[in-house]
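Q: Read through the structures below before going on.
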Structure P
Amino acid sequence: MKKLVMSMMALSLVFTGCGDDDDGDVNVDFTGESKVYQLGERDIDGVSGTATFRELEDGTTEVTLDLDGDLEDGEDYAAHIHAGSAFPGMGAIVVTFTPVDGTTGESVTIVSELFGDDDDDDNDETITYDQLLNYNGYINVHKFDDLSVLAAQGDIGSNELTGNFKVYELDEKDEPGISGTATFEERAGGSSLVTLNIQNTIDGATHPAHIHAGNANPGGGAIIFSFEPVDGTTGISRTNLSALNDDTDLSYSDVFDLDAYINVHLGPGDDLSTIVAQGNIGSNED
């Protein structure tokens with residue numbers, strides 16, 4: 001069995017004899033340090049919540065998930081920490097939480113280790129509270145019988161959003177009526193979450209989008225970064241930006257000095273001949 005998570009029952013055994021009070025109850029000793037991450041709504045309307053990390057005196061972390069919304073009474077919901085950022089959200093599971101109780105919306109787990117690359121417990125990696133707060137990860141809460149359905153999701157550690165952001169306008173180009181914005185949000189680790197929000201895209205289509213070198217006027221610059229394609233049905237694309245396509249590091253602050261512009265194309269695929277929205281960014285901002 002994996003040892004990285006222990007239920008609260010197991011926790012009480014660990015702390016027996018380490019500070020019982022006068023009534024014989026066990027005192028769980030916290031340092032007073034804590035951090036709250038937001039878990040946003042995903043596939044189930046109205047479900048969102050928080051993940052509260054609290055440091056124990058031995059350096060491990062108590063994680064409490066608290067969800068509100070239309071969860072099913074009596075049902076359990078699987079919950080994990082995954083490696084990487086929530087977008088694109090393909091990271092491996094590194095921590096399995098105690099399932100979220102659909103009746104109360106709560107889960108409590110002690111985290112002390114991350115899964116290794118295989119099923120050998122000897123390859124698990126010890127992780128402290130401080131290390132977890134700097135970890136490149138995100139939390140998913142799923143339907144237990146269908147992990148493809150996300151109840152809630154949120155970035156943690158170095159992927160947490162700082163609240164700093166910059167919005168660039170993307171104007172219509174070759175197709176009338178299609179325009180939008182590119183929002184760059186700073187992460188705690190220095191990278192950016194970029195959200196393209198394009199209005200009047202084509203339902204069911206996917207629209208390629210890129211950062212190009214140079215100025216939109218005259219245009220023609222080489223592609224230096226490729227976004228996740230814009231979903232024509234929602235008009236949304238979300239992409240983590242930490243480096244350009246040639247692996248040159250690009251922090252959130254570096255974006256403001258970038259000599260570049262954004263193109264969103266009609267597509268499909270590699271057909272980039274029709275530009276549906278375009279806008280200068282960085283040092284070229286109009």
Structure Q
Amino acid sequence: MCVSLCVCFPRSKFKEIIKIAIDAGFRHFDSASIYKTEDYVGESIQSKIADGTVRREDIFYTSKVWCNCLHPELVRSSLEQSLKKVQLDYVDLYLIHFPTALKPGEDEFPLDEHGKLIFDTVDLCATWEAMEKCKDAGLTKSIGVSNFNHRQLEMILNKPGLKYKPVCNQVECHLYLNQMKLLDFCKSKDIALIAYGVLGTQRYKRWVDQNSPVLLEEPVLHCIAKKYNRTPALIALRYQLQRGIVALNSTLNEKHIKENIQVFEFNLSSEDMKVLDGLNRNLRYVIPLMFEGHPNYPFSDEY
């Protein structure tokens with residue numbers, strides 16, 4: 001079980017927050033080239049290595065290859081650029097960020113004359129082979145995927161000549177979208193489920209309907225939090241850990257960072273876990289509508 005810090009928030013206060021998180025006990029940092037924060041993560045990690053707080057082997061660092069670099073010949077160079085920014089010789093985990101390929105080039109969101117994304121067609125199995133080569137080269141310890149549905153996972157798993165299967169699938173997962181079927185599928189294949197958006201989110205206005213219900217205002221969650229004398233956020237995080245899920249959380253609040261590490265200090269009863277299971281609404285906060293219509297758009301399937 002693991003709780004981690006997702007480093008996809010704004011740059012202001014960024015380096016300070018990473019250092020605070022390391023001092024609080026966080027060791028897993030989840031980033032990506034598209035977040036434009038890897039240079040700050042690297043500076044913060046290196047400073048804490050330099051002052052003796054941590055060693056490189058204490059840190060688990062995740063990065064991701066973006067949609068405009070899914071052609072096999074672009075995967076390694078994308079990873080090498082991330083390594084240079086983060087000042088590391090290797091990442092611990094490298095993911096395919098999203099299965100929807102976009103036109104290769106400098107523009108990460110290439111648009112046509114009508115303002116629509118320019119889709120590309122890529123054999124994801126070939127992309128996966130390039131990921132395997134990155135692992136063989138020692139540039140990453142493990143490889144996985146993000147935002148894949150079960151059918152896309154099966155495509156990789158059934159690839160002829162598969163050398164390494166995905167170690168994980170990172171997806172949106174929280175009390176209103178508990179991903180029960182996808183979790184069961186991943187467990188059956190010995191693939192870890194990594195959850196982002198575990199506390200719900202209204203932060204990313206480009207992706208999220210601002211009229212969506214606020215998860216941390218859920219009355220049932222508050223009732224259970226009061227029972228355990230914990231915050232609703234801690235209950236939501238603990239729920240995921242007890243399901244065997246790696247929970248990512250992002251915050252700029254120093255108090256919340258220090259508070260969230262307390263998730264390991266208590267357990268929820270089986271009865272309360274069932275109550276929390278019942279909050280599922282199949283509600284997805286992060287809906288990248290710009291990717292709809294892409295042949296590899298993952299959210300049209302049930303799971």
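Computed from the coordinates by the stated procedures, all read-outs in this text should not be read as laboratory data. These numbers come from a predicted model, not from an experiment. Cβ atoms are built from the backbone, for glycine too; each structure is taken alone.
Q: When Rg/Rh (Cα atoms, Kirkwood Rh), for residues 105-224 alone is computed for each of P, Q, which one produces 1.04?
A: Attributed to the structure labelled Q.
Q: Right, something else. From which structure (P, Q) was relative contact order in percent (Cα under 8 Å, 6 or more apart) calculated, if the value obtained is 14?
A: P
Q: Looking at structures P, Q, which one was helix-only ellipticity at 222 nm (-39500 (n - 2.57) for each DSSP H run of 4 or more, over all residues; to 500) calculated from, given that it came out as -10500?
A: The read-out comes from structure Q.
Q: Can I ask one more? For structures P, Q, which has the highest computed value of distance in nm of label points 7 Å out along Cα→Cβ at positions 65 and 217?
A: Once distance in nm of label points 7 Å out along Cα→Cβ at positions 65 and 217 is worked out for each structure, P has the highest.
Q: Which of P, Q yields 1.4 for distance in nm of label points 7 Å out along Cα→Cβ at positions 233 and 265, as computed?
A: So the calculation was done on Q.
Q: Check the numbers for volume of the Cα convex hull per residue in Å³ across P, Q and tell me which is largest.
A: The maximum falls on structure P.
Q: Let me ask something else. Identify the structure, out of P, Q, from whose coordinates FRET efficiency 1/(1 + (r/R0)^6) of positions 145 and 241 (r between Cβ atoms, R0 = 35 Å, to 0.05) was calculated to give 0.95.
A: Answer by label: Q.
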